[in-house]
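In what follows, structures are represented as structure tokens.
Derivation of every value follows stated rules applied to the coordinates shown; laboratory data play no part. Source: prediction; values computed, not measured. Cβ atoms are built from the backbone, for glycine too; each structure is taken alone.
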Structure 1
Amino acid sequence: MTSSAITASGLRKAYQDKVVLDGIDLDVPAGTIFSLLGPNGAGKTTTVNVLTTLLKADGGAVRVAGYDVATEAKAVRSAIGVTGQFAAVDELLTGQENLQLMVDLSPVPAKDGKKIVADLLERFDLVESAQKPASTYSGGMRRKLDLAMTLVGNPRIIFLDEPTTGLDPRSRRTMWTIIRELVADGVTIFLTTQYLDEADQLADQVAVLDQGKIVAQGTPDELKRQIPGTHVRFRFSTVEELGKAAVIFADSTRDDDALTLRVPSDGGTRSVRGLLDRLDEYALSAEEFSVHTPDLDDVFLALTGHTTEVVAK
């Protein structure tokens with residue numbers, strides 16, 4: 001049975017009369033990716049700050065890596081790594097010097113330092129730029145260096161606060177690969193992101209935080225199944241065929257310009273086969289068909305009433 005890397009029960013935090021976290025519960029299995037989503041002001045950053053011992057909770061019980069964050073903060077810090085939204089690299093230092101600085105500040109034995117630095121430079125494909133100042137690095141290179149610096153102490157739990165913000169698509173996918181490799185090595189990732197497709201691609205579990213409460217939690221697929229809207233879309237070659245099909249499927253929605261018909265369906269093979277058989281029964285044939293399901297954007301909007309444009313830290 002997989003043990004829990006992070007647990008929180010009844011976590012509460014308020015600033016004067018404003019309640020930011022209103023008794024939330026979390027359970028993050030070790031060796032998985034957990035993504036926390038929510039609109040601005042939902043309490044995501046406060047949650048991360050409490051879990052990483054940067055902020056004291058007003059109530060509830062929180063354990064990270066098996067340690068109580070309130071009474072064993074030092075032990076928690078020794079077990080975790082934190083990568084913030086903006087790369088925390090020293091631009092006056094080279095990539096190698098940034099990593100060596102982290103080695104010097106960590107409890108890593110000095111004799112192991114050079115090997116650790118060399119291994120991380122190779123792992124993150126930074127060998128060629130190791131002797132160049134970080135100020136000359138691209139955004140993607142800085143994020144890779146920042147994450148490499150986080151790994152110096154070999155943390156088993158890593159908190160990533162919007163790790164791909166501002167990166168181009170290629171750099172984002174490189175970071176996704178690195179994150180997946182970390183998890184394959186047994187590392188637990190606690191991820192906040194403003195890109196819902198990122199959570200969809202990476203997360204084993206997703207929690208949606210809104211107004212200080214967890215309003216939904218589950219796998220991305222489980223959350224998407226909670227939202228109605230799955231349908232099969234047929235495209236026909238003529239308006240006449242489209243009209244005949246619309247009569248057959250009374251609960252459908254037609255688009256005469258695109259010659260398409262949206263028919264509600266659970267998207268399963270049996271129901272799709274039934275729709276195709278019905279068309280065949282009336283001697284109708286669609287040019288093409290596709291199954292469409294709600295994505296996390298739809299889930300987020302349905303649960304919070306906000307679009308993904310406001311999802312930030």
Structure 2
Amino acid sequence: MCSGGGGLALGLEQAGFDPVLLLDKNKQACETLRHNRPTWNVLEMDLLDFDPIEHQVSYDVDLLSAGLPRVRSSATTKRVETGEELRLLQATIYLTHAIRPRALLIENVPELVDGAAFGEVRDFIGDELLHLGYSLHWSVINAADFGVPQDRKQGVLIALKRSFADRFRSPDPTVDNHVTVGTALRESMLARGWTGAEEWAKQADRVAPTLVGGSENRGGADLGPSGTKKAWARMGINAGALSDEVPGPGGIQESDTSGSPLKKITVAQAAILQAFPQDWIITGRKTSKYRQTGHASPPPVGEALGRAIARAIRL
């Protein structure tokens with residue numbers, strides 16, 4: 001559900017799951033899924049309108065997964081906003097009622113796991129799922145621990161039918177040392193002969209801040225709010241916009257007229273920072289491509305979670 005540009009779905013595929021249905025209301029995201037996996041059953045539809053009776057392939061599945069839009073909280077009221085994001089979360093729980101998967105995976109903001117403002121939401125989820133015979137496992141994981149060159153903390157709920165629950169173990173980190181931005185982007189920064197790429201890569205010696213896909217209701221793509229832009233700048237990156245090309249021999253990016261000595265990354269480089277494989281093509285125009293990329297759950301995280309779920313439910 002809410003499969004977007006396919007990060008979570010791809011990771012679960014790498015873990016051995018075979019999707020019977022992928023749903024998203026964004027036309028371009030659905031085109032990305034169809035372009036990369038023509039055999040996948042992709043349904044362009046709002047989750048709020050989905051009726052499993054009309055799509056019975058969704059019954060008797062091992063796993064229902066949902067990379068939902070981020071549920072937000074209001075800092076002034078200390079209560080979760082009752083917007084579309086919350087309705088989609090509720091719809092996913094009600095869908096679990098209907099199709100009774102062996103396992104449920106929901107990925108969202110870290111605060112969903114233990115934030116005080118989300119207490120009522122967690123109570124709702126627990127009340128709905130516990131009496132159906134599920135056991136709930138809440139955790140916060142950092143994508144950097146799974147080889148993603150990004151400090152990206154994700155709140156995860158995995159609910160399993162009780163017959164499998166005791167066999168579930170949260171995935172262990174897959175890397176001993178985090179991959180830095182310089183290591184991840186060095187090869188692409190060298191692609192057009194930029195003579196300063198090696199020096200840049202050495203000083204970009206940390207993981208990236210969390211990529212932010214942004215809202216469909218605001219302007220072009222950038223890499224995040226002002227605080228994270230400063231963190232990007234310390235790595236030699238201008239986070240105010242994206243470039244159409246990596247630097248040339250003299251460090252020139254033809255599409256960048258800002259005059260800044262900092263370099264802008266491309267959408268393809270953003271995909272590297274999300275740990276998408278190079279053969280996964282994000283379709284659409286630049287801003288749409290970036291939003292699909294930035295909103296995605298990094299595939300290595302989906303793979304690690306998928307393998308942990310598979311070990312628990314394998315008979």
Structure 3
Amino acid sequence: MQAIRSLFIPKWSSDVRLEGKTAIITGANVGIGKETAKDLAGRGARVILACRDMVKGEQAARDIIREVRGAKVVARQLDLADTKSICQFAENIYNNEKTLHYLINNAGVAMCPYAVTVDGYEMQFGVNHLGHFFLTFLLLDLLKHSAPSRVINLSSIAHNMGKIQFEDLIGEKDYHPVRAYAQSKLANILFTRELAKRIEVQGVMAYSVDPGSVNTEITRHIGLPLVSMFKTFGSMLKTPAEGAYTTIYCAVTPEHQLVTGGYYKDCASTECSRAGQDDGTALKLWAVSCQLLGIRWR
């Protein structure tokens with residue numbers, strides 16, 4: 001089984017250093033986000049862990065500082081299910097940080113029972129897409145000021161099952177947790193695609209990432225039969241550190257070797273679903289997202 005598993009782990013490494021760079025990673029108190037933070041801190045970057053739970057966030061910061069010699073890591077409170085919290089987080093960043101070179105939109109909820117954000121959006125669409133859309137909007141001036149810089153959005157293979165339900169984005173009519181998750185992950189890719197077109201001339205690149213099948217806390221909202229399957233085949237899944245490889249790849253690989261707006265998996269460019277390449281849907285999603293959030297983003 002270990003030999004089979006090794007076929008799914010990308011063989012990639014880089015010794016790129018990141019001294020003088022600043023990175024924000026959402027949901028970085030655990031799993032892929034924490035492993036990404038640990039790697040970037042080990043390369044010399046200043047890393048801000050953007051976490052909903054500050055107790056866990058501060059513990060993660062202490063863990064990384066203990067494990068990585070010379071790590072410069074701090075935790076900041078961010079609840080992506082609350083636009084007021086996102087605004088407060090962004091204000092804190094502008095008040096305390098002079099530069100921002102990497103915004104890694106890693107946090108997410110998966111296949112949860114129906115719930116809504118503080119602002120009334122279906123939770124998975126609200127957190128996974130709208131929360132990160134709004135955060136990127138608010139931090140874009142600092143990213144442009146710090147150019148060359150990068151936005152990295154974590155998606156999932158689940159986007160292949162996704163469709164943007166413009167007539168029911170709130171999920172009130174016909175909610176299904178897997179369908180809602182797939183929609184939010186498709187939205188991540190469409191957002192990346194449209195964002196890249198708009199900001200490349202400003203020196204900011206954007207990439208979407210599929211980390212693969214990773215053994216993380218994603219099982220907390222799925223049914224018992226699937227939990228049993230995850231435990232049975234857990235040794236076949238990537239570890240969180242392995243799941244972070246492609247995010248790190250998109251952060252440190254020279255820009256001329258990457259395609260802005262591209263979709264990356266196993267440390268290589270790959271093709272996303274046909275729906276993820278639909279520029280018309282991407283543009284409509286952009287407009288609807290701005291309308292829902294009450295912002296103007298040209």
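Of structures 1, 2, 3, which gives 1.3 when distance in nm of label points 7 Å out along Cα→Cβ at positions 46 and 94 is computed from the coordinates?
2
Taking distance in nm of label points 7 Å out along Cα→Cβ at positions 14 and 150 as the quantity of interest, name the structure among 1, 2, 3 where it is greatest.
1
Taking mean projected area of the Cα convex hull in nm² from the coordinates of each of 1, 2, 3, which one would give 14.9?
Source structure: 3.
Matching task: 12.0, 36 is the computed value of Rg and Dmax of the Cα atoms in Å, for residues 134-173 alone. Pick the structure from 1, 2, 3.
Considering all the candidates, the number was obtained from 2.
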